[in-house]
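Pasting the structures here.
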Structure I
Amino acid sequence: MAYALFNEHHDLYFVSKDIDQLTSQYPGYGIYQNRIHGSMVEISNSDFDLVCTGQKKINYDGTNISFEDTTEGLVYTNSRNDLKLRIDNIIFNIDRVIKRYSNTNFGLELTAYKNLLQGIDIESIAYPMNVTLEKYLKDQGHPIISTLQVV
């Protein structure tokens, strides 16, 4: 089971693939679980994948959760320059937190994902892309880390 954390305004704040990742990345998650600082909602692994690859957006009204198709991730894939900016932004976010996870499995996953992103040959990709970068990488058999997993 995966988890989504929402702030008091029901905006998505963070997603986690499982309770182990949630515990290691956000040890204070209890404030969401107990609805002190927002809400914690269980989501299926397949919904987690759809959210992380930018195919679905989570809506939460404080009681009910729903998912809708989204094309938000496609904004960054209209050209090589847009894709490069997207990749640079993800790497920036990884670099911002990687020291915090240096001695953890998630730190190893972040390092591997950063290396994958740095090695993408953006010249070999046809534009505009009809999928998000994350979906493209997942379809190529690579594990991905959504920016929603990085706090």
Structure II
Amino acid sequence: MDREDLDFYLRAFLAAGRTVTGFFDEKRNRQYRRWFHQCKMVLAESDRKLLNHMTSQRDAEIHEEGAEVLPEVEFVPVTEIDRAPRSSPAYGMHWGIPPPKIGTKVLYFNLRGKRAKVTTTCKRHLELLDQLVRDFESAFPRE
């Protein structure tokens, strides 16, 4: 995935996530705001910080020069790269032990002073958002 693709998908993901938390944090609905605040207070500190981090990344993506993403190259065994289509000559090849390594780009956020993989961070953020939506639906069932 090139940088332009990353920017597009990350921007969409961050904006969608902020739409969810923005709904809960709506200034005109004090009941939702109070509920959202209480939900955040029972989360683990790392999850609260993650929600805040993703909001700030969304703000940087929309209002500044983009989310703060740090690209690095990591060398992983070629058998861990899942890019070759089944029709590729490389598919199904048997490598020696250990298999050769290949450089691949891995993207990181700077999360609380530590590197955190963008994919892992976004996955956790999505899990938190999903849990918040389910909790909201339980707290405010439709009539």
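Readers should treat all values here as calculations from the given coordinates under stated rules, not as data from a laboratory. These figures come from a predicted structure and were not determined experimentally. Cβ atoms are built from the backbone, for glycine too; each structure is taken alone.
The table for this structure:
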item: Source structure (of I, II) for mean count of other Cβ atoms within 10 Å over residues 37-44, computed value 12.0; result: II
item: Label whose coordinates, when distance in nm of label points 7 Å out along Cα→Cβ at positions 29 and 53 is calculated, return 2.3 (choices I, II); result: I
item: Answer label among I, II for the case where volume of the Cα convex hull per residue in Å³, for residues 77-124 alone, calculated from the coordinates, equals 111; result: II
item: Among I, II, which structure scores highest (criterion: mean count of other Cβ atoms within 10 Å over residues 61-68); result: II
item: Source structure (of I, II) for helix-only ellipticity at 222 nm (-39500 (n - 2.57) for each DSSP H run of 4 or more, over all residues; to 500), computed value -11000; result: I
item: For FRET efficiency 1/(1 + (r/R0)^6) of positions 101 and 133 (r between Cβ atoms, R0 = 35 Å, to 0.05) computed as 0.30, the structure of I, II it came from; result: II
item: Ranking I, II by Rg/Rh (Cα atoms, Kirkwood Rh), the structure that comes out highest; result: II
